[in-house]
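There are structures below to look over.
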Structure P
Amino acid sequence: MIRKIADILKEKEQTYSFEFFPPKTPKGRQRLPEVASAFKDLGPDWFSVTYGAGGSTRELTMDIVDDFQRRFGVPTMHHLTCVGHSKAELEAIIDEMKKKNIRNILALRGDPPEGTEHWETAPGGLEYCYQLIELIRSHGDFFSIGVAGFPEGHICTPDKETDLKYLKIKLDAGGDFVITQLFFDNKDYFEYVDRVRKMDITVRIIPGILPITNYQKLLDFCGKCGATITQRVYDIFRPLDGNDEATYQEGVKFAVEQCNELLEGGAPGLHFYTLNKLDPTREILDKIKR
């Protein structure tokens, strides 16, 4: 029986989870189960699989989640967004998840499709993430629902206070726990937790960690999601641009330091944005103090 993340969180003070994205190439898709098998050996509490910008990998995401659960028996969280879907389509997707015993969903409003400047509601669709959560929660407690948290504030919100109001709305609608966007200054995470707790929100807030392995891809990724690249990150990794081995080694070192400080400061575990790469995350886990 596939477990719900909400139940796992009730039993464990710290959790470790790994996020994958659906590969764009047939070769990548063929190799992904092999990569996930190696991650399974690290003892994850759950996997998660992204949905792609604009829901572009919607069918593939469900196929991967279903395969991982059948193949490995690891609870696998299905990302789901409002983008490009009518309410009826979302209902059908949720029903299909239920049939496949997919019990964990990360509910997101979602980013607009590539090339689209502004987010637009699909015809007959949902405008806000909390509406998606309400739709999922109409199935009672079958699903455990995670939501995204933004230590620096969401890129589309005017200020951090407004961002927290939206977070509370999502949790009041039925969210069970929070996974944060990546960040590189732990102060942002700890201050975020403090602000959230002052709003009488008690759910688990799990920090999201991105191991740095490529400087140019880091710039692109953070530019799209709005995460701040700190001066320290620039100072360490800009001189190494183009030196893959040195970037990898410094990336592992940076992440180990970041993870240890988070755990020592009371973070309830770690969620790794693996980018489907085994080695950096495996090495980081081997070196942190758990």
Structure Q
Amino acid sequence: MNDSQQPSSDEQRMPRGLVRYRTRNGVATITLDNAPANAYSHDMMRDLDEAVLAARFDPEVHVIVLTGAGEKIFCAGADIRMLERADPTWKYYFCLHANETLSRLEQTPKLVIAAINGTCVGGGLEVALAADLRVAKKGPFKFGLPEVALGVLPGTGGTQRLGRVLSKSKAIRLMASGELFDVDRAVALGIVDEAFDAENFAAQAQAFAESFCPPGKSASAVGRIKRAVQTGAELPLEYGLAFERELQAELFNGPDAREGLAAYVEKRKPQFGR
């Protein structure tokens, strides 16, 4: 574990100790921390839920980064031993709560970036798919949704989100085969937006996140772009366009639009408010 992955003095642990939370320069970093594979349990999902809410309601946070502790695994999915011991009813409600947590992450009106710092399979990839953008560390790491080998489907949003990122046929093939693939293929498929060098990966992810923050970018515009895309994708086009106009009207009435338009006319870089 390098220094970028060591818990820092400005971090706090969520109540159950399975998620770390830190804010810096407008970015909230949420770290899944359950050695050795950062597998998630009901307790981790509860910690993640609280961390997302903390970032959601912090006016100083503009971007959320989700990553894993350590150097080799972002998240290997759900704790299989936990699921094997549980009865079917408990398993159902566990999946329901996990889906609610990831939907909260997906719907929060702040940009969410998954900084995938290692292997990202099963439920780990499902967690990453709930982010708006995904960057990954270059290296011998695996991606995929191999749940079919366990006799189940990717039940934490995988069938729905992968089918929206890829074409339906590609998503079905990847899930039905349970194929694992490398970082380069994840980028080629469009599952990962960009791969960063392994050296100083955490710092690169932080810098990438800060590029979407004030004063260079309007946090209110970025948040509304996310809302327009997330909500509009589920609406007929005419209703999506109407929703877009409503969000645009909100922006026109706010300080960031005034600053951005004035900066353009005055031929200077905008300085959006924090």
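None of the figures in this text is laboratory data; all of them are computed from the coordinates on show. Worth saying up front: this structure is predicted, and the values here are computed from it rather than measured. Cβ atoms are built from the backbone, for glycine too; each structure is taken alone.
When distance in nm of label points 7 Å out along Cα→Cβ at positions 43 and 179 is calculated for each of structures P, Q, structure Q gives the greatest result. Suppose you compute log10 I(q)/I(0) by the Debye sum over Cα atoms at q = 0.16, 0.23, 0.25 Å⁻¹, for residues 211-258 alone for every structure in P, Q: which one lands on -0.46, -0.80, -0.88? Attributed to the structure labelled Q. Here the criterion is relative contact order in percent (Cα under 8 Å, 6 or more apart), and among P, Q the highest value is seen for P. Among P, Q, considering only mean projected area of the Cα convex hull in nm², which has the greatest calculated value? Largest one: structure Q.
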